[in-house]
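Chemist: Before anything else, here is the set of structures, which you'll find just below.
Computed from the coordinates by the stated procedures, all read-outs in this text should not be read as laboratory data. The model shown is predicted, which means the values in this text are computed figures rather than measured ones. Cβ atoms are built from the backbone, for glycine too; each structure is taken alone.
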Structure 1
């Protein structure tokens with residue numbers, strides 16, 4: 001019997017799940033429309049259609065094609081990536097409070113980007129985004145390697161969480177020390193820490209797209225093995241699962257997804273934490289459904305947060321990372337209060 005056949009509550013294609021999936025797709029499309037039309041300058045839908053199909057160089061055409069479309073596309077990609085990465089992290093660590101930062105991805109990207117600015121003179125996003133991706137990968141590999149030290153059969157959820165916390169703390173301390181030495185690095189780090197999808201061109205979208213697509217493919221390939229691991233490592237091993245390989249594929253997917261999103265948009269807190277819980281309430285525990293649900297919920301949430309940030313403080317706007325923190329903090333407190341304490 002295969003692992004996917006015995007994982008808990010793994011139902012086939014059901015009408016309810018298809019209906020919910022279509023509803024989430026509609027929610028993402030609605031969020032895309034809001035993101036394109038609403039801002040410091042609202043654009044009517046007929047003008048949006050004109051800008052997309054027959055642009056003539058008007059102000060609205062420039063706003064839509066040069067600013068709103070790249071911003072919206074990056075918001076969708078980042079939301080999908082962080083939502084799926086969060087679901088993977090919570091599944092692999094069996095920790096409902098886990099998010100992509102737990103693997104050191106966030107701080108690894110920050111450290112690499114800041115170091116590239118000071119040591120190599122990188123001065124633009126197009127220059128240091130690649131260092132951010134590389135830093136996220138190196139940090140994740142380090143966490144995975146540390147999680148395997150002294151263990152049998154690969155890293156466990158506990159060792160992954162502990163190693164991730166230690167690596168993240170070390171990288172944050174090193175990054176904080178470096179930014180004190182360089183004003184430009186401080187400015188970039190401050191903007192990156194706030195988290196934003198504004199002021200990003202279409203070239204950034206095309207640069208992160210291959211990494212996110214590759215991460216999504218690995219995530220879906222990882223779903224059956226993650227379902228088996230939810231039964232416990234002993235059961236998964238008895239079902240023929242290669243646990244180290246399953247963990248490695250999961251870590252690679254999280255690195256690609258969250259590394260690309262973080263390098264392009266900065267630290268978007270709480271997306272990877274909130275989204276899997278919302279998606280799980282709709283999909284259940286089957287990761288074959290939970291992962292795509294998480295991606296769609298993440299995209300809708302991030303775009304709506306960005307729209308809120310544009311309208312609450314006119315004529316300026318709040319960065320989307322700030323809005324997500326304001327929305328996510330109460331959710332995090334409620335989640336912690338709802339869970340029973342565990343005696344160690």
Structure 2
């Protein structure tokens with residue numbers, strides 16, 4: 001769902017930057033009051049896992065399209081909405097600057113569409129009410145069922161909101177080749193399927209965490225007399241290995257079909273499917289000096305464009321991109337926390 005600069009008018013892009021920056025400012029303010037340094041390694045490794053997971057496009061059968069996870073629901077369930085949102089900004093910014101995935105001018109819109117809904121709407125309106133409710137009764141089995149339900153419902157709804165925002169932002173940008181109704185009719189159903197798959201992936205990760213260290217999940221606590229099955233170091237190590245395997249290995253098996261947004265815009269005629277909106281991939285959208293400048297900056301900063309070595313189709317480029325990108329995301333998340341003073345231990349006054 002990463003938007004390109006050509007889909008946005010500069011005024012719309014600036015508005016979305018302002019909206020995402022406001023949400024980021026609120027998140028920073030909230031995290032200044034946090035005093036849980038144990039979240040640092042979890043934030044780093046789960047951010048890396050989401051980065052790696054976004055590299056794997058999974059095929060949506062019978063459509064000629066593919067999708068990838070966004071990760072907002074997963075991060076907000078593990079880190080809370082504020083740390084989750086900032087982690088998503090780190091992921092999307094690194095994808096944009098170093099891998100040319102999503103436009104630089106469109107970064108504000110991508111943060112809103114892919115992070116805001118999953119982290120805030122998903123957490124406050126779906127995850128927290130379900131986890132604090134009495135769905136499925138009492139006990140560990142019921143808690144697992146609530147995690148699965150919240151993950152699937154949350155991913156489906158928040159991805160629908162993100163897809164609708166893409167349509168709205170594109171329409172407000174005045175791209176006349178994209179009738180609102182027709183574009184919406186293509187975007188919503190395909191992202192319904194994508195959201196369902198992401199929900200299942202999210203549920204699998206969160207159930208593993210629940211069974212290993214349940215207190216890492218927001219809204220879940222260890223029962224009295226209960227002990228965690230695995231140490232925090234073990235859980236972090238397992239998630240780190242999964243991130244490396246996914247980014248460095250499984251990413252090689254990613255579907256070559258266009259993702260939901262590209263599929264809606266350009267179709268997949270080469271694969272024997274419809275052309276959908278039928279736009280020309282080489283010549284479409286809004287032209288602006290702002291987009292040209294943003295594109296020029298990206299050309300200079302992206303050292304592994306499209307997750308590959310420049311000018312090469314070697315599979316090694318994808319593997320290196322997955323490993324290096326995951327490491328950069330993890331390091332950046334920790335660095336920002338230290339610079340911002342988040343998750344620091346506070347001195348307790350003794351009298």
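Chemist: Rank structures 1, 2 by distance in nm of label points 7 Å out along Cα→Cβ at positions 220 and 292 and report only the one at the top, that is, the highest.
Modeler: Largest one: structure 2.
Chemist: Check the numbers for distance in nm of label points 7 Å out along Cα→Cβ at positions 116 and 268 across 1, 2 and tell me which is largest.
Modeler: 2
Chemist: For structures 1, 2, calculate distance in nm of label points 7 Å out along Cα→Cβ at positions 68 and 188 and state which one comes out highest.
Modeler: Details: 1: 3.2; 2: 2.7.
Between 1, 2, the highest calculated value is found for 1.
Chemist: Work out which structure the value 27.6 belongs to, where mean count of other Cβ atoms within 10 Å over residues 84-91 was derived from one of 1, 2.
Modeler: Computed on structure 2.
Chemist: Give the label, chosen from 1, 2, of the structure having the highest value of distance in nm of label points 7 Å out along Cα→Cβ at positions 196 and 332.
Modeler: Details: 1: 2.2; 2: 3.3.
Top value of distance in nm of label points 7 Å out along Cα→Cβ at positions 196 and 332, among 1, 2, belongs to structure 2.
Chemist: If helix-only ellipticity at 222 nm (-39500 (n - 2.57) for each DSSP H run of 4 or more, over all residues; to 500) is computed to be -24500, which of 1, 2 is the source? Could you put the intermediate results ahead of the total?
Modeler: Numbers: 1: -24500; 2: -19500.
Computing helix-only ellipticity at 222 nm (-39500 (n - 2.57) for each DSSP H run of 4 or more, over all residues; to 500) on every structure in 1, 2 gives -24500 only for 1.
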